[in-house]
Structures are given as C-alpha cells and as structure tokens.
1. Computing FRET efficiency 1/(1 + (r/R0)^6) of positions 16 and 40 (r between Cβ atoms, R0 = 25 Å, to 0.05) gives 0.10 for which of P, Q?
2. For structures P, Q, calculate distance in nm of label points 7 Å out along Cα→Cβ at positions 24 and 128 and state which one comes out highest.
3. Give the label, chosen from P, Q, of the structure having the highest value of relative contact order in percent (Cα under 8 Å, 6 or more apart).
4. Could you figure out which one of P, Q the value 14.3, 38 for Rg and Dmax of the Cα atoms in Å, for residues 88-135 alone was computed from?
5. One of P, Q was used to calculate FRET efficiency 1/(1 + (r/R0)^6) of positions 56 and 96 (r between Cβ atoms, R0 = 25 Å, to 0.05), giving 0.05; which?
6. Mean count of other Cβ atoms within 10 Å over residues 48-55 was computed and gave 14.5; which structure, P, Q, did it come from?
7. Given a value of -8500 for helix-only ellipticity at 222 nm (-39500 (n - 2.57) for each DSSP H run of 4 or more, over all residues; to 500), calculated from one of P, Q, which structure does it belong to?
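All of the numbers you see were taken from the coordinates with simple rules; none came from a lab. It should be emphasised that the depicted structure is a prediction, and the values quoted were computed from it without experimental measurement. Cβ atoms are built from the backbone, for glycine too; each structure is taken alone.
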Structure P
Amino acid sequence: MGQLRLTPKTVSLGLSDLSLEQAKSKGAQTLVIGTANAGGVIPKAWQETLIAAAKMGYEIASGMHSRLADIPELAKLEDTGQTKLHDVRHYDETLEVGNGKPRQGKRVLTVGTDCSVGKMFSALALEKALKELNVDARFKATGQTGILIEALASPSMR
C-alpha cells in the first residue's frame, strides 16, 4: 500500500509515500507504527498524526513500550467508537503458567542467539510448506512483529 514518514529523513521501506488521506482513499484501515526508538516511547511529536488518523477512523497498532491508550485523546476516541487501539506488546489477561500437562498438537520451537537471525522467517516458511502438504499448521507469534504478521499470538516480551 504505502508508508507514512513523518520526516523525509525517516528510513524508507521503498514504498510509496502517502498521506493519511491518500492511504484512506486506497483502502487503508490500520495505521501501524512500524518502528522502534530508544526506550520504546511514543514521542509527543507523533501524537498529532496518531490522533488525526484515529479521527479519520483508522485503527492504530503499536508494539511500543508505551501504550496508545495512555494518550488521553486516543483513549477518548476509542471509548467513543471512532477508533480501535492495538497495543500488541501489552496483554492484560492472565496467562496460564506452564504446568507440564500434555497439550494437543505438535510444536516446533525456533531459537537463535539474537534478533534478526531468521527464526520467524523459518517458522513462517515451515507453516507455508506444511499447509501445502495439507497439514493443519499455524504460526504462533511470541513478539510484536509476529503479532502484526499473524493474529494468532501471545506476546512473551513485555
């Protein structure tokens, strides 16, 4: 679809630069904050754009440490039904702690020494190949990027 860069100095993904209005006219429904800064805090300078997007009916997704819902105007817009906020790093429900009891299905754990070594790519490639063989397979994300890629997720990083 495209990208919204708040300054021309921002790294480009090689996609078309679009305004909120242009992206909306092309069918965009969600504004994804696709970057991480030091500390994972949503800068005040971004808030005007996020609020404008919410007022236009965009849903907003973020994997940042700070919550979208902690921005009062965004929280108010969500409360009135004008937007939906997705703070994918944060999960407010209680998760069951591992107890050693057997679970249904088989699991493949991809591990590596650091980020960006191919764990998620490998897991997604395995899922695709298994599905092509008519095996019931699902990618289950454990981090913010994976959650944005696949909705079946439970964040482990908080």
Structure Q
Amino acid sequence: MKISKSQVVLSSLMRFMHMLFGLLGWMGAALILGLHLRSELQPFLSLILASGLGVIAMIVHEGGHYLGARLHRMPVLMMRFAAVEVQVRRRNWRIRWSPQVKDRRLGGYVMAAANLELPPRQQMLWVVLMGPMANLLVGLASWGGWLVH
C-alpha cells in the first residue's frame, strides 16, 4: 500500500495540532493553578501540578476505555499508561515498566478483543466513548467539589 504525499502532509499537520493543543492545555492548566497558589515557588509548583494532573487525566481516560470494554464483557488483553504496561490475567494483573517507542512518549491504549455474543459496532462505540466520558465525569465531579468548597 503506497502512502500519498497528501496523506503524509495531513498526518504531520494532525500530529502538530495534537502537540499544539496539548501544550496549550498544559499551559492553561498551569496558569489557572498558578492563580490559586500562594507561594514563592508558584510558577514551578503550578507547572508540576499541571503535569501531574495531565498524567492523572490520562489514567482516568484509559480507565474509562477499560470500563467500557469490561461493561460489554470484552476480554481486555493489555493496557498502557505512558511507560507502565498492565497485562490483565485471569486472576490478577501483571504491571511492568516498559521502555517507550520514540514516537509515543506520553499516551496510552487499551487492547481488548471483541465479544462475539454482542454486535461489534455497539462494543466499539462504547469502548471509544467511555474514555472521554470518564474524563468529563471526573471533571464535573471536581468542579462540583470546588464549588461546594
């Protein structure tokens, strides 16, 4: 299969946009956190907290994909969060540190097999939707907790 020049350009543009929006989101989170911190180390603390919140958001996102797969009784074979690889076994999980591929420094995935008893389109739809839904629910719960405080 030959890849056309327009596909390469589009892929590069999408990768650039992904990195740009990720950087803008990280800087925006650091700015918002910085407005609420009262310390001499405020700029550094806000950047560190924003980085930590980004990792937590990624874990929540991939956990949502995992829950979507498990709710449809799909066997989950493996999950990955940055450099942490989780292999799901029959009775336990195997967690190991695994080196990153150069192109994917931060990210994750959930590898699940389809359940043959259910329609595959419905399964994939729920697995795909549950990642962003988990982030949305945690964000709304955090916002609600902040309003109550």
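1. Numbers: P: 0.35; Q: 0.10.
Matching structure: Q.
2. P
3. Values: P: 15; Q: 22.
Looking at the calculated values, the largest one is Q.
4. Values: P: 14.5, 36; Q: 14.3, 38.
Attributed to the structure labelled Q.
5. Details: P: 0.05; Q: 0.75.
Working through the options, I get structure P.
6. Source structure for this number: Q.
7. Values: P: -8500; Q: -22000.
Of the options listed, only P reproduces it.
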